[in-house]
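> Multiple structures are listed underneath, in structure tokens.
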Structure P
Amino acid sequence: MMDADNAINPSQVTVVTVTYGDRRHLLEPVLRAALAQEVGKIIVVNNGTSWNVDALANAMGSKVIVLNMDGNVGSAGGYSEGIALAMETECKAIWLLDDDNLPKADCLKELLHATNLADSEKFVALAARPRFIANLTAFATKESFAKKSNYFLGFHVLEIPAKLKKLFTRSQPRNISTHCADINICIAPYGGMLFHKSLPYDIGLPKAELCLYADDSEYAWRMVHSSYSIRLICSAVVDDLDNWEHTFHRKFGITAWLDAPTFRLYYGMRNHIWFAFYRVCKNKMLFLFNGLIFFIILVSLGALQGKYRVITTIYDAAHDGLSSDLGENHKYLLPGNETKNRP
């Protein structure tokens, strides 16, 4: 537990958020909510937006700083650059918020309370986001994550009979519990995460080459494997403003890849394969065998549906993930970058 002289207060916190596209209607209330909690600085990474972020920042006062990127560098690049700039501010802690993460009025107070009670600086406080609580408690604890270390994109050959049964039988949507408990987890999203300024000096910045998808998981994994504790703080609540929903009742989850937008399919599959193969899996032969069966099924389903371009993307993603060929792929440009280098 920190003594009173070393305790962190809100004015010693720098917020980092990354925005892109046309999301002013989401970002503006998030910035106002953070300012209302009396943070010291807010760094807004402008990841190739289509509107004037600087004008909004100027209207909100000197606490809001805009870091303009040359196009869309993805969440990984955006948070990496934003955290690096936050390290130059006179803060004691860094608070990550997605541009649609609206913190409740006492969110920062609760995160700081937990942080100041911790025994060391190797402590990360994570705000509770209602949409993610079920997945975090079910899959992100050390025990549950270890059980799936050799799964390939959530697939294991031993589960085929159960998945086939689910495919051919009528099923009801899963009832997902939203009960929250303060627990330690080993995988976490950026949004809502509060940590000491010393953390990025210790473990480095998010891996910018991942661009987007799995970059937050890799950063959290690095924290845990550098002896940091990530603690879910249920009394600190962040609401997601973006109007999207998870689908929990998909008959055969593997087919979701066939319906994903091309860039999401490529980066999502590539990065999750890379993360699992190079960071997580304990038995690489079993992991690759699961992957072989996974792709036989997925490619067969794609061919039956005439989705041959999807099959090409699947091959590119698997090849690049396993060979650690990361960064932005010129065949699969990030949103907004299609015209970046055109005259």
Structure Q
Amino acid sequence: EKLFFSVWRNKYLLCEIQRHHRLYRKNKIIHIDKSMDQLRYHPHRRYATEIRININEPLEPHGKLIPYGTAKLKFIDKFNKPIQAGDIPTTVTCLKFNHNYYSHQIDIKSVVPSSVTELRLGINQEISPNTLPPSLTNLYLASYNQPLQPNILPELITDLAMDNFNHPLSNSLSALHSLKELYLDNFNQEISIQTFPHSIETLIFYRFNQIIKPNVLPPSITKLILVAYNHPLSHGVLPKSITELSMSYFNHPLSNYLSSLHSLKELYLREFNQEISIETFPPSIESLRLMRFNQVIKPNVLPPSLTKLILDKYNHPLEPQVIPPNVDHLELKSYNHNLDKHLFPNNLK
């Protein structure tokens, strides 16, 4: 403490500390959008912790252009040049190619440092086992569409996104015991009880429309988004752990298949337009969005736990107790009937 104050009271040292602090704040992020000379001859490039490159010029001189100390390196849309071993310093922990298709082959093991924990690649080349950095926790493969072999994906991954991937998963993910979030855009293959590890909490499928059998989805899931899914549900298909459920194209009778989801808080159904009853929704739901729904809702069918209710296409005359008493956010965008005050709860905002 005494040493700190003696340094702090030294005017020269204090000025130096403050100068370096100003330079760090000013040069923390460097944008390269005109020429690589912006980086080559940048007077304070060593202060940068994040570099964003949005031009299509070579990384020259190789191994020296990106300053040591850079933690985040982002190649934006325009960059599409070969990268050699040593071009990316070993201080980089976040490496992103925002271009969805990078046309050059990458020797991943020599180009991507083992320090990288977050990686976004726009490649569609085969990835050999044990070439991705073992420290990876976040992996986004924007264009990858090759079969997954054992040991391709590092076991520490917590977040995995693959836009173009559409091959059988088999048990390719089963060893990823740290995986929390999985996003698959084009994937539309059969899944089984061995497909997903029981660590997954968020599962997002965009084009998936294969029948899901009971107990196939792991009981750890809390957020489930099935955009294209449109098959009848049965008991045990949806894990009881779900708190947030979104099914955009689903349009089959719900019966009481949701009634056992006692943790469900948010439900989004875009195309759903089937009759509902008092058994349809669990008493835990707080937010309900039905975008195409236009079936008559009877009194006391919607659970009293609801606080947010959005009915985009609903256009039937309301009766008392149709809108639950705790709703404070209500949207009836197509409604053109009676709006008597007694039809709505007192705490509407």
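Computed from the coordinates by the stated procedures, all read-outs in this text should not be read as laboratory data. Small disclaimer: the values here were computed from a predicted structure and weren't measured. Cβ atoms are built from the backbone, for glycine too; each structure is taken alone.
> helix-only ellipticity at 222 nm (-39500 (n - 2.57) for each DSSP H run of 4 or more, over all residues; to 500) computed as -12500: which structure among P, Q? Write down the numbers at each step before the final one.
On the way: P: -12500; Q: -2500.
Only one of P, Q returns -12500 for helix-only ellipticity at 222 nm (-39500 (n - 2.57) for each DSSP H run of 4 or more, over all residues; to 500), namely P.
> Shifting gears a bit: Among P, Q, considering only mean count of other Cβ atoms within 10 Å over residues 157-164, which has the greatest calculated value? The partial results should precede the final answer.
Details: P: 11.6; Q: 18.9.
Largest one: structure Q.
> Using the calculated result 1.31 for Cα Rg over 2.2 N^0.38 Å, pick out the matching structure from P, Q.
Details: P: 1.02; Q: 1.31.
Attributed to the structure labelled Q.
> Identify which of structures P, Q gives the largest calculated value of mean count of other Cβ atoms within 10 Å over residues 109-116. Mind dumping the intermediate values first?
Details: P: 20.5; Q: 16.4.
The maximum falls on structure P.
> Distance in nm of label points 7 Å out along Cα→Cβ at positions 117 and 277 computed as 4.3: which structure among P, Q? Kindly include the intermediate steps, with their values, before the conclusion.
Working: P: 4.3; Q: 5.2.
Going through each structure in turn, the value belongs to P.
> Something else now. Who wins on relative contact order in percent (Cα under 8 Å, 6 or more apart) among P, Q, i.e. which is largest? List each step's numbers first, then the result.
Working: P: 22; Q: 6.
Of structures P, Q, the maximum of relative contact order in percent (Cα under 8 Å, 6 or more apart) occurs in P.
> Mean count of other Cβ atoms within 10 Å over residues 29-36 was computed and gave 17.9; which structure, P, Q, did it come from? Provide the component values of the computation, followed by the final result.
Numbers: P: 17.9; Q: 14.4.
Checking each candidate, the match is P.
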